[in-house]
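Peer 1: Following this line, the structures themselves.
Rule-based calculations on the coordinates, nothing more; no lab input. As the structure is a prediction and not an experimental result, all values here were calculated from the model. Cβ atoms are built from the backbone, for glycine too; each structure is taken alone.
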Structure P
Amino acid sequence: MVLHLKRILVLALLFMAPLAHADIQRLQQLHEFRSQGFLAGTYILIDNNLFERVREPGNREIYREALGDMDSLLRQMGDPGELRPLYNDFASLTRELEQLPEGEQAYYGLATVNRIMMAHGKLENAAAELYNAETTDAPAPLLALHKQSTEISRILLLYENNMFSSVGIYFIQAQEGVFDTLDARISEGSAELKSLLPDHQDTFNQLDKQYSFIQPRLINHHTDWVPTIAAFYLHKNIETLDTLSSEQASLAKN
């Protein structure tokens, strides 16, 4: 009898396995959530770096809008318990940083920045785990667009992070040659996208041109910091990739 039940269970699992597939809408939402998280982290670092003496109000506008978009995406996804508390920590630490007096000693601000980036790392890792669980049978072009966007977000945030000797790296495994590794992945990702989406060849060529303008700064990241310029050009690439992925997600759902 027990053996018979086991056989029925195995057959049921085998029957259900082919039915597993990606929830395209949730997959896209999770990607956009991660993308906005990287954007918020990038501009929090830019806003608090010690290389620019004048604080530009536009930096706070960008990361506040990104945090707002993250909140909206969480609500659209039904406030997943794996992400909402981590997001709340990320957002509340950012508000804590903003409330520090302008004349506060620098290390108090940097200590809070470190806690913010630690919170972002926990949030990104949790979101990545949920994202990976939704990729089964997802269209290859959609996944390639997401991957390229994420790799550019990573190298940008890593570049901004390297301005701070006292802020840890929590969203990716830090190791020697990590910039070269990410740069190689971005180059490979561009070639893959051109193969998968030949109709967008001109767009990808333009993205290559914009990336190549900043690429030498990324590789030689310890000289002559250009935090705002790097963010401007690389985020243009990320926005374009995320727009294309949204279009691909819509096509896949229809």
Structure Q
Amino acid sequence: MLKVLVADEDVEECLDCCQFLSSNKNLDLIGVNTGITTLKKYRDITPNILVINSNFKDLNYIDIINELSNTSHERQNSNIILTVENNSKIELEYAAKLYKLFYFPIDYKKIKEGIEQYSLDKYIFYEPNEENLTALFYKLNLYNDFLGADYFKFAIKECYKNKNLLRSLKDLYNIISEEFNVSYNSIRPAMRYALISVNNYRKLNWNKGIFKLFENEDEITPKNFIRNITIHYLKHNRVENK
């Protein structure tokens, strides 16, 4: 049975969420309504999953997540499902703790599906699909609405299917050029532009969380971004298939 802690400042919303999730008989549900209580209860019961549906008046969700990441185990424990406003900028010190990210209005069905998926797999990033890549890019502070982000997503999926492409950026860029009907020479600049926010954020969070994928790199370039992320997925896929 999974222990699930649901944190929502709105008491009725919290009760409604717990009631909806209770249809899964394998969940042990506990609700809390303040940020301080969220931290205390998390430490008391060590839940498998923490669902945060609020930015509390006494403590915001960023501080809660960063505070909970005070041990190496918790920093690597991706077990938080977070719901935020559409215009929120996710700038967490320990963003690797995020398992799923959703936007308001709260969709209990998506939260339930996220919890059920968690119970089936240990890792969030076991396959490079649109949802997982989008979540990963949030962790890296790579803005998903950038054109370069679309190129990266496509490139990673292609390299995942055909590892030989990791050896030849020229071939990979040609495939991207055909897929998006853009000139070959415009691809690399778009990718580099998309990585500006990633490299800037990395300077503030040097090799923490998901940035450990690039701890041996002086700068995150399109080449090592595609290579490291693809290998990351391949490694996790091997773990899942054992």
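Peer 1: Ranked by relative contact order in percent (Cα under 8 Å, 6 or more apart), which of P, Q sits at the highest value? Intermediate values should be presented prior to the final figure.
Peer 2: Working: P: 25; Q: 15.
The maximum falls on structure P.
Peer 1: A value of 18.1 was derived for mean count of other Cβ atoms within 10 Å over residues 28-35; which structure in P, Q was it taken from?
Peer 2: Values: P: 24.1; Q: 18.1.
Checking each candidate, the match is Q.
Peer 1: Given structures P, Q, which gives the highest value for FRET efficiency 1/(1 + (r/R0)^6) of positions 68 and 212 (r between Cβ atoms, R0 = 25 Å, to 0.05)?
Peer 2: Details: P: 0.15; Q: 0.85.
Greatest value across P, Q: structure Q.
Peer 1: Quick one: Rg/Rh (Cα atoms, Kirkwood Rh) came out at 1.00 when computed from one of P, Q, so which one is it?
Peer 2: Numbers: P: 1.04; Q: 1.00.
Source structure for this number: Q.
Peer 1: -25500 is what came out when helix-only ellipticity at 222 nm (-39500 (n - 2.57) for each DSSP H run of 4 or more, over all residues; to 500) was calculated for one structure; which of P, Q is it? Before the final figure, lay out each step's value.
Peer 2: Details: P: -25500; Q: -15000.
Only structure P yields this read-out.
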